[in-house]
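Next up: some structures, all given as structure tokens.
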Structure 1
Amino acid sequence: MLKYFSLTIVALVVAAGAYFYVTGTTKIEIGINVGSTEYMAKDELRFEATIKNIGKQPGYFFIDVKSDIGKFTPHLLYLAGNTEQPVSYTHAIPPQITPGKYAVDITVKTRAAIPFMKTQKVKTSAAKTFFVEIKQPPPPVVRIPKPKPPEPLMMGNIKFVSLPQQMIYHSLYNVRLLTENISSRRGDFVVWLIITGPENTLKVYSQTVTMAALESREIEFVTDAKPSDPPGEYFASAEMRELPADRLLSSDAAVTTLTDMPPKIEFKKMDVSKTRDITILCDITDDVRVETAKLFYEDPLRNWTTTYNMDIVSGTRTSGAWSCSFRPYKKAKNFSFYLKATDSKNNTYQTNKNSVSVVKK
């Protein structure tokens with residue numbers, strides 16, 4: 001509700017024992033609009049003071065608000081005659097304030113804070129007070145929640161669907177697992193695939209899945225065999241665990257073998273030079289690395305075997321072209337040769353003997 005309090009300031013002059021009014025009187029009214037008169041600590045006190053100059057004389061007016069609730073910012077207004085202006089106030093009530101009734105005093109003064117009129121007296125033109133009550137906060141309501149009924153125990157199954165019986169180097173393999181949520185509610189799970197092998201070799205894979213009640217799902221992992229992995233038997237373990245408790249629900253196991261395959265030799269060609277030197281060219285591959293390649297020359301005429309080292313001429317030791325040159329015995333009518341390659345794991349591969357007849361021109 002908007003209420004008005006009025007105060008008329010009239011300047012009187014005594015002359016010849018008579019009183020008379022000076023022209024241009026100033027009359028101020030203060031209207032207060034308060035949204036609420038009851039507050040709690042930490043609330044925001046909001047109100048509006050409407051300053052109305054209902055006199056004919058314009059002037060400057062200084063609005064000051066004081067209260068034990070806190071400090072308010074003063075305002076300076078200029079109002080022409082018969083004009084009004086609202087001033088809004090917002091103040092956060094301190095959290096530590098003592099409950100009780102508090103006065104809010106609003107004072108309007110004329111000729112205030114005007115630098116070039118310091119000689120003028122500051123006069124109180126109007127004042128008004130309203131009260132607000134700070135209530136005691138109600139005691140906190142303590143509600144004891146009803147205990148929830150225990151959820152059904154989460155259950156699940158896991159088993160291997162596919163795991164290669166034998167693995168070789170530089171190959172990728174898909175390992176598939178069948179997981180089942182055999183519980184009556186939806187759940188979150190983590191599926192682990194742990195592969196251990198010789199020389200403390202360890203490979204760990206995991207996937208997090210969410211499954212509805214009684215849902216089945218295939219989980220696929222991709223694993224490989226690195227050249228640094230030692231050959232031998234590898235133990236694969238699959239686990240299905242409940243999240244977030246990390247409780248083991250089911251597990252399964254399987255075995256696979258990592259085999260280091262021996263090198264492969266593919267004969268390409270044999271060239272004979274004018275000086276009767278023979279050059280053998282072949283391709284040699286291995287799943288890890290070819291360490292050595294040799295050519296064995298057999299001379300039936302003299303009944304002996306000569307060994308020549310082959311050199312890699314292009315490619316890599318995993319897949320490359322190898323070459324060797326030799327000169328057969330000049331009186332030989334025929335000879336034979338074979339090739340042999342050894343990889344980094346000491347696996348060997350030997351070709352069949354190749355018989356060569358010497359035709360002299």
Structure 2
Amino acid sequence: MFIYILTYILCIAGNALYNRNYSVIRKLVMLWLYVFLCFGYTVGTDWRQYENIYNYAYDKDLLNKGYEQGFYYLIYFARGIINDFWLFLGLIKCLYLYSTIRFIKKFTTDKFLAIAVMLNYNLLFMLIDNPLRFMTGSIILLWSTGYLLNKKYIKFTLVASVSIFFHISLIIPTVLSLLFRFKNKLIYKSKTTLTGLYFAACAIGFFPEILNLFSTYFSEYMPRFSYKLLNVYVAESGAMLTLGSLILFFLFFVLLHYRNVILKSQYGDYLFFFGLLYMYLYRILMIVPTAFRLTLYFGLFFALCLTIIIKSTSRKLKYSLFILLGLTISKTLWNSYQYLPYTNSIYYILTSEHLPKKYRDNFNKYEYHKRTGKVVKEEKPNE
């Protein structure tokens with residue numbers, strides 16, 4: 001776990017070293033982020049499936065997929081150039097991290113601080129756990145954001161829609177992003193109204209039967225589409241009372257308190273609107289297996305809201321937020337086999353001598369069992 005917390009601290013420290021005299025240190029921190037976040041090895045989940053597809057799938061099977069063809073065409077062309085799946089995977093992750101940094105620069109110059117916050121709300125899941133198809137499609141969504149910020153909604157829709165050829169569920173953040181046109185109906189509401197909406201979202205989370213009814217109704221008409229989007233049945237609401245959810249509950253009121261500060265920042269109306277949307281969606285979807293990923297794009301906006309708050313608030317609250325974010329990251333790491341222990345693929349890429357697949361497949365699961373006494377159940381990939 002130390003290496004993750006060190007990375008979190010390095011990002012915070014790197015942001016403080018804004019003087020030109022520290023430019024070399026800042027570049028080294030950035031290099032570390034690419035090496036650490038983009039070249040995980042036995043960590044994560046979906047690589048087990050995609051390594052097999054990359055290495056063993058027949059060309060005709062890749063080219064004849066009936067859905068999300070963009071991803072399989074990408075594999076078809078990439079493996080003709082790159083023999084090593086792990087090099088391919090690392091490069092795609094680098095492109096996602098680069099796209100995220102490019103996204104950050106549209107809103108703030110405090111890129112390292114923003115990355116530190118985004119570790120919790122996007123980057124650890126995307127780059128370490130790594131839902132590969134979803135992440136690849138999200139790269140397109142990130143690049144389309146410039147059109148959204150410039151209010152070129154048709155161009156945004158056209159470009160963002162390409163992402164569904166990599167993962168169908170990305171149609172949801174694409175459509176929800178267009179709700180920004182009605183931002184004034186939300187962002188200037190009273191704090192009482194916004195809080196009431198938040199408690200309503202929490203109520204849905206406490207009564208998962210509501211989502212089950214929706215899923216049953218929707219799946220009767222479009223069963224494949226419904227499964228690909230939400231993959232639901234929800235049976236419990238215990239996720240509402242975790243440490244992470246309680247911290248997020250507190251952060252909602254921090255977000256409301258600093259509304260004016262956020263709105264005065266560059267593209268502040270976008271940040272506050274999508275920050276609120278993230279809060280509402282997260283509360284509703286957090287009990288639905290895999291559906292929380294539909295909030296990840298908006299989680300970037302929420303993280304930027306926190307970045308602005310941290311830069312403008314008192315030292316006491318600033319360090320309190322750093323501690324809360326660190327606690328949330330630590331809890332995520334400890335409770336998941338996907339993150340610990342961390343291993344890196346660069347040595348194996350350079351030497352072309354990869355560890356046996358079976359060993360890699362079971363390494364983190366075995367260490368998780370040693371650490372917690374729990375056995376990892378066979379899971380479906382983060383489709």
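Here FRET efficiency 1/(1 + (r/R0)^6) of positions 161 and 329 (r between Cβ atoms, R0 = 30 Å, to 0.05) has been calculated and equals 0.35, so which of 1, 2 was it run on? Mind showing how you got there, number by number?
Values: 1: 0.00; 2: 0.35.
Of the options listed, only 2 reproduces it.
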Practice task
Determine which structure produced the value -21000 for helix-only ellipticity at 222 nm (-39500 (n - 2.57) for each DSSP H run of 4 or more, over all residues; to 500), calculated from the coordinates; the candidates are 1, 2.
Solution key: 2
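On distance in nm of label points 7 Å out along Cα→Cβ at positions 273 and 305, which of the structures labelled 1, 2 is highest?
Numbers: 1: 2.7; 2: 1.3.
For this comparison of distance in nm of label points 7 Å out along Cα→Cβ at positions 273 and 305, the top structure is 1.
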Practice task
Work out relative contact order in percent (Cα under 8 Å, 6 or more apart) for each of structures 1, 2, then name the structure with the largest result.
Solution key: 2
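Going by distance in nm of label points 7 Å out along Cα→Cβ at positions 201 and 297, which of structures 1, 2 comes out largest? Numbers along the way, then the final one.
Numbers: 1: 4.1; 2: 1.6.
By distance in nm of label points 7 Å out along Cα→Cβ at positions 201 and 297, the leading structure of 1, 2 is 1.
Here Rg and Dmax of the Cα atoms in Å has been calculated and equals 51.6, 166, so which of 1, 2 was it run on? Write down the numbers at each step before the final one.
Values: 1: 51.6, 166; 2: 20.6, 62.
It must be structure 1, since only it matches.
No lab work stands behind these numbers, since they all come straight from the coordinates. What you are looking at is a predicted structure, and each value in this text was computed from that prediction instead of being measured. Cβ atoms are built from the backbone, for glycine too; each structure is taken alone.
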